[in-house]
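Student: Scrolling down, you'll hit the structures one after another.
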Structure 1
Amino acid sequence: MQQPKTYYDLKACKKRVAVFQGGTRSGKTFSILVCLIEFCFHNRNSGWTITIVRKSYPSLRASVLRDFIHILKENDWYDERYHNKTESTYDLWGTKWEFISIDQPQKIRGAKRNICFINEANELYLEDFRQLILRTTHRMILDYNPSEEYHWIYDEVIPRDDANFYRSTYLDNPFIGQDTINEIERLKETDENYWRVYGLGLRGKSRETIFETSIYTELPEKAKLVAFGLDFGFSNDPSALAKVYLCDNGLYLEEMIYQGGLTNQDIAEKLTELGVGKHDEIIADSAEPKSIEEIHRMGFNIKPAKKGADSIRIGIDIMRRHKLFIKHDSLNAQKEFRNYKWKTDKNNKMLSTPVENFNHLTDAVRYVCLNKILRRTGKYYIQ
């Protein structure tokens, strides 16, 4: 019997990491489970552990665990004696299967396993993946619908030299009926982004992303320096310095500093190395008055950002009214701006508050925009 494309891809994969990106009903998850069950059938009493992971346990139970039990029952392999429902484990022919979620940190950081399958991997954080792969000895398998335009999977996993990447669509699944195919193909006419993600299995555009950016190599001749923006960090967060130019309706951004563990003395030395002049204006996070004063005493023209009620939203609004250009080698800035997103509530409704993440260089630029760029007669001027 013919199987979905994912089944054959995983069978042929020889690398440590297998990444399966696909649209809806492409048979990714089901095929991966079938392959793993077949492995157990042909390697009885292996003593191996296979870990299945998803962000939340209710989602895991309603999807992968349900499919796993369905496959066993369909083939008359299910035996309740081997199913520990309390621990959510199953002993299949001498291989231990465990079903865990990210909200069980003691299990994520617990004992090693031989194979790890992360279902809907785009729901997890990069740190979750790192913790899991550190404790996986043989094979990592990831599957997901590519609903986000930018993600750590694209940046940190797919480029690995020990990873294989596969894409599938509903057309690669011989088990779905014509009615389902027709329903999926209706997306072509009703929602272009949904069709791209769930029909074609291609990366979509996240509706929560706050900024759209472009890359520049050469600064326009007419561009004028507005100011430098500085966001302080130290142990967990980097100190971030951005250089902001204005040209017509475009903001041109260059990442100058992005480093943790810097003292105020270190920052001052880096400012000198970067050629920041004594008269160049630096707008810094006003939550750090001591740091601002120390750097000011070292001879720099640094000032606290003026913040008021709703200043985050107002600053973001000023930035969004411009075309944003980020220098080609400002890689941290590019990563922050494409991952800076609005919060969503439990019903997936967008809120007018950004997520507290990827907000170091974005905040540095916002300080400059909020304090230095003024709108008059439909155009923006340096204040």
Structure 2
Amino acid sequence: MSPTNRDRVWIEVDLGALVHNFEVVRRRTGKRIMPIIKADAYSHGAVAVAQALAKAGADCFGVADGNEALQLRRHGVETDILVLGVVPPELVPDLVAANVILSLPDRETALSYRQALNGARARVHVKVETGMNRLGINSCQAAEEILELASWPCFSVEGLFTHFAASGDGDKDQFTRAQYDKFEVVLKALAEKGFVPSVTHCANSDAILRLPYTHAQMVRPGLMLYGYAAQPSSLRPVLSLKARIAQVKWVEAGETVSYSCTWTAPVRSKIAVVSAGYADGLLWKASNRIQMLVRGQKVPQVGCICMDMCMLDVTGVEQVQAGDIVTLVGVDGDQRLTVEDWAKAAETIPYEVLTSLGLRVPRYYVQGGKTIERADYLSHL
């Protein structure tokens, strides 16, 4: 089971690399681990990623949306799941019935959940606002509100957490330290009142790698699980993106390629039309700025990236032909292209590159060099 000529574009997910990265987190922290698998595990496929990491010993999974949690349950994932965001009250009963942990970011949300629970009891983690200024109870009054929420029969307050705004920026380490100190103040105030949560967590990937004092009782690796980090590490990229050449043609000097005529052939040039475009996740802003790999060589992408196709200048590549594989992310011979390369070309962040990859692109899951599963969203419609 490997990519065939039926696939014009596909993703390969190396589950061995994924588990390796998980073990890097374990060795580095010695703490409980909550892999973040929201946004379909950053486009790697949440179900397959969760199943692999559950076997590796994940303690809990973090998702952004209630339906993401229910999807995992439908596919037999029994590990604890925490929904990091706010969910519609109408979804609360289904989540509680599925033993999914909810987040409480404020009293108003708690009231809406309490009404939706209708006598049932929910497992919850309370989020404390320490400087991100997104979700969470302001640290100044958090202890008092958390004690009130813990007294409500409808909630079992098991955990407390916060989120760092700039843990990857060395010049903002004082800011991160101040965030952590605010979180610690809340924990101390609660302890003085006799309330000690079962688990605390705040360290994301950057904090895991850079700031060991933030590791608390559980850590939340996200991007680093998929092989990317802001500093050198032993992480392995998990995802490769490949496509096929649909046509090879010559254009004369002075002719233009693609929409808006943004690239003009300086000499007679050989152009390869690649069967992948921005509907598959290629960032349009990278047009004329990114390279791809063909027959082990880096070649420039030329002209505007289209919805379903893009073009390469393969003048210097011998024997290139329709059907050849193009590597957009990954390794071909001794050459490599990374998610960071795409992020730099598109002036964005690796998170956006990964989460932009389209659902219509099939995923092949590889273990020990062998493809063990093919996941194709379109085949289930």
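Any read-out appearing in this document is the output of simple, stated calculations on the displayed coordinates, not a laboratory observation. Nothing here was measured: the structure is a model prediction, and the numbers come from that model. Cβ atoms are built from the backbone, for glycine too; each structure is taken alone.
Student: I have 14.0 for mean count of other Cβ atoms within 10 Å over residues 115-122, calculated from one of the structures 1, 2. Which structure is it?
Tutor: This figure was derived from 2.
Student: Upon calculation of Rg/Rh (Cα atoms, Kirkwood Rh), for residues 19-106 alone from the atomic coordinates, which of the structures 1, 2 produces 0.95?
Tutor: Derived from 1, not from the others.
Student: Where is mean count of other Cβ atoms within 10 Å over residues 27-34 largest, in which of 1, 2?
Tutor: Between 1, 2, the highest calculated value is found for 1.
Student: Given a value of 48, 24, 17 for semi-axes √(5λ) of the Cα gyration tensor in Å, calculated from one of 1, 2, which structure does it belong to?
Tutor: 1
Student: Could you tell me which structure in 1, 2 was used to calculate FRET efficiency 1/(1 + (r/R0)^6) of positions 291 and 307 (r between Cβ atoms, R0 = 25 Å, to 0.05) as 0.75?
Tutor: Only structure 2 yields this read-out.
Student: Any idea which of 1, 2 comes out highest on mean count of other Cβ atoms within 10 Å over residues 35-42?
Tutor: Top value of mean count of other Cβ atoms within 10 Å over residues 35-42, among 1, 2, belongs to structure 2.
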